[in-house]
Structure I
Amino acid sequence: MSIISISNLNKNYKTKTALDNLNLDIEKGELFGLLGVNGAGKTTLIKILCGLTKKTSGKVFVNGYNLDQDLDNIKQIIDISPQETSVANNLTVKENLEFFANIYNTNDQETISQIISTFNLGEVLNQRAKTLSGGFKRRLSIAIALISKPQILFLDEPTLGLDVFARRELWKAIKKLKNNITIILTSHYLEEIESLCDRVAILSKGKLLSIGTVEDIKKSTLSSNFEEAFIKLVEAENE
């Protein structure tokens, strides 16, 4: 069952086409990857789905809601962890979680405790956010996005700028979320997509070049590895 259905989606700026007749379906419970070089359209797509940017044309349905008519309902079932961590630096980790719980008007301590456990935040609960490592800050940012109990979570470059160890720890936490909610993840890291995603869409210049599992894409491009498949697809589009 598709929780997100996109038909003939276009986003045009004055001199640039950010999304070009995009058709895409994302299934409920999937961890779905959006992959592409800079300017491919990944962030634009997420902004449209979150109601932060208006599309030029096309149809978008999120859990049955029409984006043009039911944006308020859509906003109630989604949340996003952006590239820049959305934490209050002068508050402790615990205070951050409580602060956002109040914003969402929820006091579900069981959910908060589960989030703390999932992201291994217990050891830093009383530490101010500004003193956290990059990895812990990113974990806290995603934890905050889960406070509202979204059905769909957007992760925009969740491990950007993190060292290899911090990235691996965050991957473990993200894997714990699989199947419980639908996750749409953008990334530049091919190994991240391979490790985490059920399926992946490869974009270039706003166009959908390929969609499927990593193995599907490797087979369709006659490639021995995912990096080779990705390069073949993007280079062919740019020829």
Structure II
Amino acid sequence: MPEFRVLGVRVNAVQIPQVVDWMQYCIHERGPARYVAVTGMHGVTESQQDAEFRAVLKDADLVVPDGMPLVWLGRLRGFPRLARRVYGPELMETFCRETGSKYRHFFYGGAPGVADHLAQVEQERHGIRIAGTYCPPFRALTEEEDREVVALINEAKPDIVWVGLSTPKQERWMHAHRDRLNVPLMLGVGAAFDLNSGRLKQAPVWMQERGLEWFFRLTAEPKRLWRRYLVQGSKFVWNVLLELTALRVYE
């Protein structure tokens, strides 16, 4: 897959149709577990502060641009046809709609009851087959609990595991479990669990396409998201300016 770099992070210059085709290829190949990081400004900024998380993104099989700032930077990096972001909720909806009952889906994450509701919604919308769901507690799992989760997923034999834990937790989880799960593919889609289940309202399309979804989500969840968008967002813009003006080089 073609790629460019933002603050040293590799981002694949892909669009949703290409990702859907690649996902089906991975499932049909039935090789070792692969994982996709659906990454925006937040993920790139987190990687600047955490070397371990940088390694997690580096090891991802695909890093897709879930954010218009990454799309704009991709165009500057030589990909003028990079028209839209690979928006996690839209990627999930597109894959489920286009593949229908072909594959078995497992939903891991979300607040209590959200994964179950999302599975039901997607099954009613697109006729997908549900392998299972699991909503982890808001704390680190014990070793025994983690073994039970691994056994649960492996026994369910899904073709794809959707992970909704938010960045960077979901990427860390996929990286840590890729050698333990007998599943071809994992995708970290964050807020897609809440948005596609109807638990949270999505920003209008015109805001999404103009890079303003962050403002919509900030007004909806200010206590949870103010640091991500106001503090980390400012750091991202500053670091990108340093990189674009060649005042700093990011390895």
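Read-outs: derived from the displayed coordinates by stated rules, not from any lab. Because the structure is predicted, anything quoted here is derived from the model rather than measured. Cβ atoms are built from the backbone, for glycine too; each structure is taken alone.
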Checklist entry - Which one of I, II has FRET efficiency 1/(1 + (r/R0)^6) of positions 69 and 101 (r between Cβ atoms, R0 = 30 Å, to 0.05), as calculated from the coordinates, equal to 0.50? => result I
Item to check | Which of I, II yields 27.2 [mean count of other Cβ atoms within 10 Å over residues 37-44, calculated] | outcome: II
Item to check | Structure from which -14500 was derived, helix-only ellipticity at 222 nm (-39500 (n - 2.57) for each DSSP H run of 4 or more, over all residues; to 500), options I, II | outcome: II
Checklist entry - Once mean count of other Cβ atoms within 10 Å over residues 165-172 is calculated for every structure in I, II, which label goes with the largest value? => result II
Next on the checklist: Comparing I, II, where is distance in nm of label points 7 Å out along Cα→Cβ at positions 77 and 93 highest?
Outcome noted: I
Item to check | For 0.95 (FRET efficiency 1/(1 + (r/R0)^6) of positions 61 and 109 (r between Cβ atoms, R0 = 35 Å, to 0.05), calculated) the corresponding structure among I, II | outcome: II
